[in-house]
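Multiple structures are listed underneath, in structure tokens.
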Structure I
Amino acid sequence: MKSYDSASLTSQDISSLFTVQTYVATRDFEMNARMLLDNLSGTSGIRRMSIYIDGYEGATTNAINTSSTKAWLRLETIPIKSGEQIEVKINGLTSDTAVDIESEIFGVDALSSLDVVRPTSPLPGSPIDDLHRCRARMANKVTETIDTRELSVKDDDGTTELYKLTPSESGGVISITPS
């Protein structure tokens, strides 16, 4: 999960629909939102978090009926398109007039949740490289030079050489070493 935006507000009147945060999406992603409310009035009743996308109320809302002074609200997996404006809103009770709010928009996009550039091939010496080489030895094209008995292990394309295995003999024992 990647955090896209957050808001921290103190002593807010949420007795009517109140916009906690707005965010314009910079890319497509699956959005989640969460909100922590503190200093609620303690009066039993429903507090409702709503998500508006480009000014229209989303189909997903979350409500909590509590008499506590603290509450968590969350919404899960709303598809968002790049350029859409997201508004996170809260509606409390008439007695919720000095509420502290922590709000966050987060989610997963098509690239990756951490925005880490993925290498085009495994890094040499990494566990993924070792796994790639093992798989190649068992499943990819391998050619053997008859004179030297040297094995050439090819990559997935069948032409690029990943590595060679060179045999040697000592005391009647044949060893094969990568070269």
Structure II
Amino acid sequence: MRLEYVPLPPPQDMEAYPVYINNELQRIARFLGGISEVHETGMFLATAGATMALSTTPTTITAYDTVRADEEGMTASHSAGTITFLSDSKYTLTFSANVKRHGGGSSAAVIGLYLNGTLISGTQHTIDFSGSQYLPISFSSNGTVNAGQAITVKMSLASGTTDVTFDTLDLNVTGKAIDV
């Protein structure tokens, strides 16, 4: 989406110029406000103890139960675990969680950020579960998306299957419309 200000044609009558200039200045102010506006949204787990099943196939984390205020520019769906962008944007995403594996033992889990279902290079992180205590994980990522694209955080196991429980879970995204 290209953001561009184009003035309206000037009036033919000289007496109409003050109104024309006032209207154009208001249009310029709205235009500048639109390109400098930063949007923010996110999802979090308000009630600890959300559980999800994991296997070796990356699964979208949907254990969130609350969406922060949706802003113009992106929408969040905690039940789908997605943030969808309504305009071409630069974004910063921060993710944090405390998670534990059921049944103890040791195994590795992999967590990563996906754009329209495809892993974003360099966003994969490993958690080494040992025992049944909660382990913290957090990461941030910056990127660029097009209007209509969605980002998700997915998690999988290196091997086997198990359930995991989240004590805390928080995803925040800030975005700024860009001129592409």
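No lab work stands behind these numbers, since they all come straight from the coordinates. This is a predicted model, so every value here is computed, not measured. Cβ atoms are built from the backbone, for glycine too; each structure is taken alone.
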### Task
Rank structures I, II by distance in nm of label points 7 Å out along Cα→Cβ at positions 91 and 171 and report only the one at the top, that is, the highest.
I
### Structures I, II, by relative contact order in percent (Cα under 8 Å, 6 or more apart): label with the highest value
II
#### Entry: Which of I, II yields 62, 17, 11 [semi-axes √(5λ) of the Cα gyration tensor in Å, calculated]
I
### Message
For distance in nm of label points 7 Å out along Cα→Cβ at positions 139 and 163, which structure out of I, II has the highest calculated value?
### Response
II
